[in-house]
Structure 1
Amino acid sequence: MNIIEYENVRSFFNAVEPFLSGDEVVHNLPLGLLASLAGRDATGADEQPYMALVEENGAVQLVLLMTSGQNLILAGENHPEALAAAADHLSANGPDIPGVIGVADLAEAFADRFSLRTGLEATVRMRQRIYRLDRVETMGNASGFLRVATEDDVEIIGRWLIDFEKEALGLSTSEEEARIRAERGVKDGSIHIWDDGGPVSMAKRSRPTRRGIVINMVYTPPERRGRGYATSGVAALSQKCLDDGYDFCSLYTDLNNPTSNGIYQKIGYRPVADSLVYAFDRKPILK
């Protein structure tokens, strides 16, 4: 097993894209992220992503990608030797890794090995499921309509983004960061609003790949829930993506949220794989 590290985003993308594209749904996270980084010419960015692959006889076995402050993304086959080589290499030579995300068996095997090598405690922070939609089966029946977010929506999107990340991901997002991301999503037309006499729910299209695109950042504030806004919003945005020429849509769900899992399956999303998010923490010293 050989581990090759990259500094140039475009070179890394060219090296791993054919491998990752073999399963665009399962690999939508690294594929979409790398495409975005390559499009922004991230080689000139102040904070360089960590990029590496594990290969054997010229064949890619495992892809490793981590942007600043984020979890390590794992993608590839469940190859024990490749996972062990990656964990051993990163524990000895790699950057600080706060956690790892990947298809369940990959993430679990890597976390166990990395924890053993570093003494860090690996804790499951989220159990997720990756879904794929090829055809919208119901559009829902909520009152209102889907529209692209505008500059007038930036303030409310920023507030919703803070609430969404706290509720769904346990993250604390600053008002400044939320506003920047809201403005970016409005500018590129990725954030959509379900409007029923004003904004009542949002969803975003993200990480396009060759054939598919991801729906994420789905949020309805608590006082607006129970009226079908998320169902109709996600269904309408999914149909819009299909109408725009994508073969399928993908999304991640938290398996601890049966409501959202039920909503997406009603729309037409079908399970493809389970994913795990681990956090690595220092074990407390017992006295």
Structure 2
Amino acid sequence: MTHIIDGKTIAAQIKEDLKHRVGTLESQPGLAVILVGDDPASKVYVGNKIKACEAVGIKSYESRLPAQATQGEILAEIKAFNDNKHVHGILLQLPVPDHLDSEALVQSIAAEKDVDGLSITNAGKLILGHTDGLVPCTPQGSLRLIKSVKDDLTGLNAVVIGRSNLFGKPMAQLLLRENCTVTMAHSRTRNLDEICRGADILVAAVGRAKMVKGDWIKDGAIVIDVGINRMDDGKLCGDVDFDAAKDKAFAITPVPGGVGPMTIACLLENTVKAFETQDKDSLAA
């Protein structure tokens, strides 16, 4: 019988554990969220993150800037949060309007406050195997879901479809750290279906609705679907054809209710980790 991996339940447990952890701290961790423009989906995401902060005892600092805000104005906002000792994590909600250089904005966030794990420092630490950096939230959460059904991943063949800095690349590094043999694929990979059929772990993050067909799945594979796509009828679906894939997989994440809740849970976890690192630094000083 296929395991449907319940991301909501696992994320709820992480948040409950964090609430107790935060309750033991002498001061309160702080997360700053910067939203530029009026993108409806981004507004919902930011609102959900702020609610989640309140639920576990993290203080949130929200900065909303108009869509026409300049690069300089946003850099000044980030600098103010970098310099604010009560803010331990900074998140710039992506995407930002097209006239802005999002990479330069992300890299201006202090590495120790970069809870999205996108700075050159944190990305470098992940590649080099250092464990003191901040790891992007969605791949971190995806790994937790994989390990909820199989703890030892040593020697397994893992295929990651997607090569973004936010997900695909860090996901591959996390699986390498778990001693998997990792293949990175993408929408232009030749014979993608054949490559997927060899995967003990298949992680799809390519942004194409139901692109991964049921006959691409190896019998007994673990399937993590990171995609979220809206169909013509308004329903959400992932990058994997769930109904066809679940008959072959050992375990699979649904969309919604799989990876999504884990992203926010791991964001909160990164914020607490950032707080503990900075608090330790201040004590040492």
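Read the figures in this text as sums done on the coordinates, not as results from a lab. Nothing here was measured: the structure is a model prediction, and the numbers come from that model. Cβ atoms are built from the backbone, for glycine too; each structure is taken alone.
Comparing distance in nm of label points 7 Å out along Cα→Cβ at positions 67 and 227 across structures 1, 2, which is largest?
1
As an exercise: mean count of other Cβ atoms within 10 Å over residues 27-34, calculated from one structure in 1, 2, equals 21.4. Which structure is it? Comparing all candidates, it corresponds to 2. helix-only ellipticity at 222 nm (-39500 (n - 2.57) for each DSSP H run of 4 or more, over all residues; to 500) computed as -11000: which structure among 1, 2? Derived from 1, not from the others. In this comparison of 1, 2, the computed figure 19.2 for mean count of other Cβ atoms within 10 Å over residues 83-90 is attributed to 2.
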